[in-house]
Structure I
Amino acid sequence: MKAIGVSGPGKTDVVLLDLPEPPPPGRGQIVVDVEAAGMGPWDRLLNTGGWDVGLRPPAALGVEGVGRVRAVGPGVQGISVGDRVVAHDAPLPGGSGFWAEQALVTAAHVALVPDGPESVVVAALPVNGLTAVQVLETLALTAGKRLLIINGGGSTGALAVQLAAAAGLEVTATASPSAAERLRDFGASEVIDYHDPAWPERARTGFDAALIAAPGTASSALSLVRDGGQLVSLTSDAPRSERGIASTDLYVRPDAAQLARLATDLAHGRLRVTPEPVPLVDGPSAYDRVAAGRTAGRKVVLVP
């Protein structure tokens, strides 16, 4: 089968591969025919040792995707052959990921996809959506509280803006001017141009919490959080706590129930995503753009 990934141990170049099909699913596993698979900046960690997901090269990369169930292993309940499912899976049970025509997946990490949205749209959801949900769950802010989202125009930030606004939070986001109208439409009450070196001075202080989705911005954001507030970084650079502020790093985890709710919100129009579909064979060049942050806020999704 065609796949995009790394050709051997220690290899860092992402290339087109011809891999064997996954083995028959074991207990608690399923095999899916992949219809769409998401890409993100985290994928560069899979083949550089930064995120150990059990990759066994030669192997496809990718920890999120949508597909039709091809085979079901023993002990799996509520999932049948032919079902359309979505998953964020890590570690990868077969040592190989979603950037392929087929993938072996942990059934407990899978959610059924509601009728309506196309697979390429749903595939833009898992890692970014779960991250946004888990940040807001960690912060546990109540309606009316003020949240600062750094890089609100990115794939995770834009979903966090929508979820936070729906929860009644007052959201301020940093983003490029080209994303401002979209984020206001998503519910942001204020959008600040991050290109302006003086943006921290243009923001009102006293935020109850800050969500960091851009490297190198956490310290500036911390200065805008009130005493006793919270800061959560998605870029592994949460600064030392000060003024009683809880400052932590967050790493996404698979959660089928959360993913099912996200897929339902997407199907009912309560969430919007902006995928950029790319043919699987063009995956290496797409990966280079994603790793370099050259996606203009759009989520790249590979389509076999």
Structure II
Amino acid sequence: MSINEAFSDFFYSAPDGLELHARVYGESNSEPWPVVCLPGLTRNARDFHELAMHLSKRAETPRKVVAFDYRGRGQSAYDADVNKYTVGVEAADILAGLSALGIEEAAFIGTSRGGLIIHVLGMLRPSALKAIVFNDIGPVIEADGLAHIQSYLERTPTPKTFAEALIAQRGAHGQDFPALTDADWSRMVRALYRETDEGLVPDFDPKLVDTLAKLDLSQPLADMWPQFETLRSIPLLAIRGANSRLLSADTLRQMREHHPKLEMITVDGQGHAPFLETGTLPAEIAEFLDRAELQNS
């Protein structure tokens, strides 16, 4: 591990031997449930930095927080086989990481793709899931939202500076995120891009775009209601951006019907997916985790 003042870098081997990475915050915090953070499709552990700092340093219940980089993202190695960039393979990678860290159970926070992985973990190892936060994801994905993601990934900008990147990202997503400040956008682009000798590049394997391009969005998308049913007994907080194109208000309503104890937050002025470090979200997430753990005791 290389020690950073806020977190440790943890490297481990996937089941197929690929070297993968996670950040570990509050490593010495051992009493409350640890928290596992799973990012979106092309995102990485840096997205959770501010939330992880809040949860790991909270006076009442400081928690260990582990934020993963999937294969092909962040500091994890790229996979030569694009066919391994799947939710199932990534779920197995997360289980391998938890095993390497000695974590048998935890609360899980999943943004978009991360929430889909949690659905799979509910089938593979439900005992590992003590509480769940879904960030703008559920068992039904709206085709229009996925098409929007396809579109902007296919024309991902190649800015030379962070200032150019901020302008590009704000131009692509600003309509869905009017509530964000300049500081919010700056954090977003610094999490998404990395600096190279040729300028900035998105911090993910470009082949990830191919996995989305293969989807035929003219056909109905498979839902994950069977997997969602395995989560019925687990405390669940569902966060939705009011302007989300991926998680509909109707799907959120149906999730409540399937999961009677589900708690919900709608974030005004944000789309897919809400920035979990903004507004009152860090405090609300921390309080949800505290309630879930208290009810479990």
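A few remarks follow.
- FRET efficiency 1/(1 + (r/R0)^6) of positions 58 and 146 (r between Cβ atoms, R0 = 41 Å, to 0.05) - highest-scoring structure of I, II: II
- Source structure (of I, II) for helix-only ellipticity at 222 nm (-39500 (n - 2.57) for each DSSP H run of 4 or more, over all residues; to 500), computed value -6500: I
- At a computed 17.5, 53 (Rg and Dmax of the Cα atoms in Å, for residues 10-177 alone), which of I, II: I
- Label whose coordinates, when distance in nm of label points 7 Å out along Cα→Cβ at positions 130 and 186 is calculated, return 3.6 (choices I, II): II
- Which of I, II yields 17.1, 50 [Rg and Dmax of the Cα atoms in Å, for residues 114-249 alone, calculated]: II
- Parent structure of the calculated result 2.5, given that distance in nm of label points 7 Å out along Cα→Cβ at positions 202 and 274 is the read-out and I, II the choices: II
Read-outs: derived from the displayed coordinates by stated rules, not from any lab. A quick note: this is a predicted structure, and the numbers were derived from the prediction, not measured. Cβ atoms are built from the backbone, for glycine too; each structure is taken alone.
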